[in-house]
Structure 1
Amino acid sequence: MIQTIGIIGAGQMGNGIAHVCALAGYDILLYDSSGDQRDRAMATIHGNLKRQVARRKIDEDEMNAALARIRDVDSLDAFANVDLAVEAATEDEQVKRQIFTELCPVLSETALIATNSSSISITRLAAATDRPEKFMGMHFMNPVPAMELVELIRGIATEQTTFDAIREIVVKLNKTPANAEDFPAFIVNRILLPMINEAIYTLYEGVGSVEAIDTSMRLGAHHPMGPLQLADFIGLDTCLSIMQVLYEGLADSKYRPCPLLVKYVEAGWLGRKTGRGFYDYSGDTPTPTR
């Protein structure tokens, strides 16, 4: 039975996963190599839980109980007794592989490992561990507390008992599991990221401005946010990483990352997290940068 979950990475995804798992009654260890990032994560979780209280989705007692279940730790050594380790680091295969190299010797023999990777081969990541049969993909959507879906992806070696245990957690979180095969970018990002990339091509080729493209998709297709606004929210570096995985993994020119996306990433204009992407976030309201 899974009761203690260790989460590696205290960024936007990691703190969201900690939030929903603690609220569902799991004990959480939240690790990040940056102490400042851990502090920001705990503050974010507190703020998001308070927002849920204000909206009457949870009560004060539930908030306080969830916060009491989360402990931030400064070393992976603390993961010795976790039942499940969830890797939620940046979407970079080498970073993830290094984490698994450090993590596996610490874990108990029975501990499961899940990755929140949004695009990278689960089979290949599992091969970097000492327990591919106890490894699978558990891809949460962003923002985690608000989004209902979790993609579940087996690697070639994933055992049924591992899959069943992870699926049970997803259901307990009141999320809806969707089974995806281990192909580049799985289901959601296989469909979503090429659309975003095409929107960037539309901007690159001068078909429309940032404002025109986003307005067209919001009002013409009833998308809740425009594709360029969404790209900024996801992070342009993450968008580029996923497009590169698709392009290299499927060897189809239709997945070629737009040169303008590459240029923005090279400039360090990564979207909301850096204050500038397709929009400038330095003022009271975001303004298009093109």
Structure 2
Amino acid sequence: MKGLQNEQYLMMYIDQLQREVKLTKIPTRIVSLVPSQTELLVALGLEEAILGITKFCVHPSHLRKEKIVVGGTKKVNYEKIRSANPDIILCNKEENTKDIVEYLQEDFPVHVSNIFTINDALELIKQYGIIFTKENAAHQLVSQISKAQNSLVTAIARFKIKKVAYFIWKDPWIAVGNHTFINHVLHINRFINVFEHKDRYPEISLEEMKSLQEIDFILLSSEPYPFLEKHIAEVQRMNKKAKIILVDGEYFSWYGSRLVDAFSYFETLHKEISG
């Protein structure tokens, strides 16, 4: 153990869990345990500073060949992380476990994000800009995302509000409920989430699936469960009322630089389903 709490520190930041993150220098050795945040680092011009990532950090695709893969988001190889000797480790409350954060913070500075809204995502980008001295790049990215969001809101204002269910898993069937980033994104898209009365990621019974009435669309996400065309007919047999649509889950759930393109994707999606 390095006894980090006893070291001199030059900078102190507050992360999105209101935790103190104490740094002895500007971080140049980064381990990221969150796929969307890994992609964000690259967008901010920090690719060379990234030493370790997870096996789910698939964007950009070449990173897993060039960086140390330290495990998944829920289970990591602590020795691989320690061998990278990072200046900072980037985590997320939902993606990573409390045990991972508590264990790693004994040895290294750990920044934890907590994202429920677009504003939370923009705040994170600004925080990274300050921590890694990439303020200009962060400002430009925030401006791009804000402009793209405003464009979407204007473009879809003419479309009718639609009732949807958004599924992320099958066997058991798991939907998106309240207090999630995806639910917030559904709201931005003028979608009423029929499972918003349920918390987080509720398991939905087959009876509930069959009984859904007055629902316009059932959205099947590409992640974490890889829903495919073959699943459309399966869901349609359970609910004959709704139209079943495959959607790109990364655009609904990744809250980093992918948001730049997410809103144009949503605009295209609305045109297709309202055409």
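Quick note: the coordinates plus some simple rules give every number you see, no bench work behind them. All values derive from a computational prediction rather than experimental measurement. Cβ atoms are built from the backbone, for glycine too; each structure is taken alone.
State the single structure among 1, 2 that was used to calculate Cα extents along the principal axes in Å, for residues 43-138 alone, giving 44, 28, 22.
Working: 1: 44, 28, 22; 2: 34, 28, 22.
Attributed to the structure labelled 1.
When Cα Rg over 2.2 N^0.38 Å is calculated for each of the structures 1, 2, which structure yields the highest value? All intermediate terms of the calculation are to be shown ahead of the outcome.
Working: 1: 1.01; 2: 1.07.
Looking at the calculated values, the largest one is 2.
Computing distance in nm of label points 7 Å out along Cα→Cβ at positions 35 and 123 gives 4.4 for which of 1, 2?
On the way: 1: 4.4; 2: 2.5.
Answer by label: 1.
Work out relative contact order in percent (Cα under 8 Å, 6 or more apart) for each of structures 1, 2, then name the structure with the largest result. Mind showing how you got there, number by number?
On the way: 1: 13; 2: 16.
When relative contact order in percent (Cα under 8 Å, 6 or more apart) is calculated for 1, 2, structure 2 comes out on top.
To test your reading of the models, identify which of 1, 2 gives 19.0 for mean count of other Cβ atoms within 10 Å over residues 91-98 when calculated.
Details: 1: 15.5; 2: 19.0.
Structure of origin is 2.
If mean count of other Cβ atoms within 10 Å over residues 195-202 is computed to be 15.0, which of 1, 2 is the source?
2
Figure out for me which of the structures 1, 2 the number -11500 belongs to, where helix-only ellipticity at 222 nm (-39500 (n - 2.57) for each DSSP H run of 4 or more, over all residues; to 500) was derived from the coordinates. Present the calculation step by step, with values, prior to reporting the outcome.
Numbers: 1: -13500; 2: -11500.
Only structure 2 yields this read-out.
I have 35, 23, 12 for semi-axes √(5λ) of the Cα gyration tensor in Å, for residues 83-242 alone, calculated from one of the structures 1, 2. Which structure is it?
Numbers: 1: 33, 17, 12; 2: 35, 23, 12.
The read-out was computed on structure 2.
1, 2: which one has FRET efficiency 1/(1 + (r/R0)^6) of positions 115 and 171 (r between Cβ atoms, R0 = 30 Å, to 0.05), as calculated, at 0.95?
Numbers: 1: 0.95; 2: 0.60.
Source structure: 1.
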